[in-house]
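Down below are the structures I want you to see.
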Structure I
């Protein structure tokens, strides 16, 4: 699990592509502290397992499912990436609960500066938008953000100067593909509400408490 608070911007050193997958080598410093082979590092929001470690970075295998679901396939040598180590019991949960399991991708349709804030509007499919609510949480490229606006085909976020400086989103351009992870709580709630009433009385309890 992660928080969506980026610890470091790393850089892709190399990609070794297979038929449908690839091995990613990332240059980093801060996130290597205390890291061991087998640990998880969120890379642009994607939970990757460290397979080998170098003096200044790590390598990870990206399987076909991840290539299809995320924008990692667009990376190339030199690309900057947002990095975060998995949270520990001592970590402050400054963002929100992030699994590192990408739900899909969106495309930046608008970018504008509003005084010290950077607004990004992102278009995405309806199966992703259904979980996005105004003032709710969304993870974009591994960054925990608050949704400022939602409409029928897109949503918008506003980035403070610190987020702009500490993540790769400051260089996001119109047309860029970005990784999106919906709020996991919304997905679990939908799963429960979509089930037929069972012996545990979930639906009845929700109705009794004014949720239905």
Structure II
């Protein structure tokens, strides 16, 4: 059975989630990573998609991200997602130069909000993520190394984005591990207008 996301009054079945790694300078610095020469991309399968935030252990961290819903090869909607990462496994794989799927693509690793359509410039998009009422992460379009349209161009240079696919655009500084019972609230803005608010409580 395929996992779905909500877009307006429709249920959408993404075939995959394409994720951008290392797209914010301060996040690269907080994890001690090298600045990439090219865009870092990896996939999460449909089985990773969920609307529920689960606890996977003390080494699993959340990474809040602006998400793009793709239809007809273009951005049809905006949402928010938590890219869950087994940090201990990822660090071990990175040290050996191995792929990240075990750390990034596990079931339940793409916690996604509902998605909304938008009619304004992407340059006005920004988000805030609160954990237990305290601001944990925030970012706007201008902090991204690679902007949304650049990201789409790069992905589509070698991979087909099917209708319903999701692109996670990278996380700013502030990633952390989390606990059962933690409450997360994500708010997406276009300029000064709130266009999306989503809440999760870790179970």
Structure III
């Protein structure tokens, strides 16, 4: 079914993007304050789209052309997802909360530069968008890979718009440990599910 690659794209992209981190905390904090929050969300979406596209087009195509590399990255990607999921599960068990009190910008230039910094200076950003999503996409070809890309980009778009426009509503919620516990548990379930699918793909391949 053509919808399956799209759903896997949403799950893969969404599971990686919503993990607690400086970028999400920054976007949410500016949404709470109304400080250039729409522009900040658009910059995050644009960065994600550019690097997800590069990963799926470049890494995905290169991997597909090399069966042994494809197999290696499939198993490596699955292993990473299981470890990533375990980290989210451990975070859910420990609990956490979001503190937005010291994250603010006071000018348009500051908003742009800070957004680019919390996005592009994070090594995990490249690992997630270029390497991991690129390797996961290698199991799809042609139209299916485009659908996977659309799913990943859609997840990014919906998430950052939700954080930005829903900031005032979400901030009080995510200052509670139970909210992060639920979110981290969902991230873990998503990562492990995709990991299992990759393992099955590796076995069948």
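Only the coordinates and a few stated rules stand behind these numbers; no lab work does. Everything quoted here is computed from the prediction, not taken from an experiment.
For the read-out Rg and Dmax of the Cα atoms in Å, a value of 18.3, 58 was computed from one structure; give its label from I, II, III. Answer by label: I.
Taking relative contact order in percent (Cα under 8 Å, 6 or more apart) as the criterion, the highest value among I, II, III goes to III.
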